[in-house]
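Enquirer: Next up: some structures, all given as C-alpha cells.
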Structure I
Amino acid sequence: MEFRDLDNGMVLMTIPLVDEFAYASYPHGWKDPEYLVELPKYSIVLPKRERGVFRAFEVRGDSMNDGTVYSICYGDVAIGRMIEPDYWDVKLYNNGGTDYIIVTHDGVVIKRITKHDTKEGIITCSSINPDKVEYPDYDVRLTEVYELYKIRKVDRDWSRR
C-alpha cells in the first residue's frame, strides 16, 4: 500500500487490484510478495490515512445484485480491509448489511455473512440476489479461508451510470 498526502488535506491510497484476470491465480499467489507487486494498482482518495491491509477486487458475476443501490455489480471495484485470522473466532459483524470478500482455495467471492458459528468456525455466505435457486446460501469453514476482507467501499462501474 502507498499513501500520498494531497494538497487539500486528503490522502491518496494506492493498493493492489485483483482484477477479473487475476481471480484464478490469486488464491495461489496471495502470500507471495512478488505476485502482489505484479498486480495492477488501484487508487482511492480518503479523508485520512487508514490502518490495516487493503485490497481492491474487481467484481465478477451477479450474485450481489438485487437491483437496488446496495448492489455490488459486475465491473464494480470492491475495496476491503483485511480481517486478520486472529479475529475470526470472534463473532463477525453480520447485521444484514455488511459484505465481505472471501478468498478460499476455490477462488474469490463477495458475499454477505449472515451467520457465524464461532464454536465450529463456520460462516454462512449469502447472496443478495433474490434468485436463491441460482444463488443459494452456503457454509464455509474458516479453516478453508485464506483471506477475509470487510468491504469498506464500492466504486461503481462508470458504464452503469
Structure II
Amino acid sequence: MSYKIEVNGNPHLVDVDGDTPLLWVLRDVLGMTGTKFGCGIAQCGACTVHIDGVATRSCITSVDSLGKSKVTTIEAIGNTPAGAKIQKAWLDHEVVQCGYCQSGQIMSASALLASNPHPSNADIDNAMSGNICRCGTYVRIREAINLAAQTNEKRG
C-alpha cells in the first residue's frame, strides 16, 4: 500500500506494508541513514526521530500510524533553533566518541530543549534516560545540553 509521509518538510510517497517500522522506511526506502538501528525494541534510543516535535522511537512506530504527522530526522534537526544549539554544543564539548548513538542522543536533547528551554539536571537525566551510550559520554552529553540551555538564557 502507498503512504504519503512528510519527512524533513518534504512529502514522500512510500509503497510499503502499513506495519513497516518508520526506521526502515527512512533508511531503506528513503535512503536517510542518519537514523540508526540499535535494538529494535525502543530501549536504546538510537532510532529516535521527532514526530510533530516529540522524540519518538522509529523502530516501533509503524508507517500507517503517522497519518498527517510531520517527521524530522537528524538530517534536518540543525534547521530548528533547538537542534542548531544542541549540535553546536555537541561539537563544543566534543561529546561524540564512537558516534553510533549520537543521532538519537541529539534528537532527544533537541526535543527536550524545544519543550523546556531551561532544563534542570534532573530534567536532562529524565529526558535522556532512554538513550544508551555504549561509550559512556553521559557527562559530556549533560554538559552540552546545559551549554545549549545557557545559550537560550543569553538570547532570552
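Enquirer: Using log10 I(q)/I(0) by the Debye sum over Cα atoms at q = 0.11, 0.15 Å⁻¹ as the calculated read-out, with -0.40, -0.73 as its value, let me know the right label among I, II.
Expert: Numbers: I: -0.45, -0.84; II: -0.40, -0.73.
Of the structures listed, the value fits II.
Enquirer: So if we calculate mean count of other Cβ atoms within 10 Å over residues 45-52 for every structure here (I, II), which label has the highest result?
Expert: Working: I: 11.0; II: 24.1.
Structure II comes out on top.
Enquirer: When helix-only ellipticity at 222 nm (-39500 (n - 2.57) for each DSSP H run of 4 or more, over all residues; to 500) is calculated, the result is -1000; to which of the structures I, II does this value belong?
Expert: Values: I: -1000; II: -10500.
The read-out comes from structure I.
Enquirer: Ranked on FRET efficiency 1/(1 + (r/R0)^6) of positions 77 and 133 (r between Cβ atoms, R0 = 25 Å, to 0.05), which label among I, II comes first with the largest value? Walk me through the numbers before you get to the answer.
Expert: On the way: I: 0.35; II: 0.90.
Across I, II, FRET efficiency 1/(1 + (r/R0)^6) of positions 77 and 133 (r between Cβ atoms, R0 = 25 Å, to 0.05) peaks for II.
Coordinate-derived values only; no laboratory data. Computed from a predicted model, the values in this text were never measured in an experiment. Cβ atoms are built from the backbone, for glycine too; each structure is taken alone.
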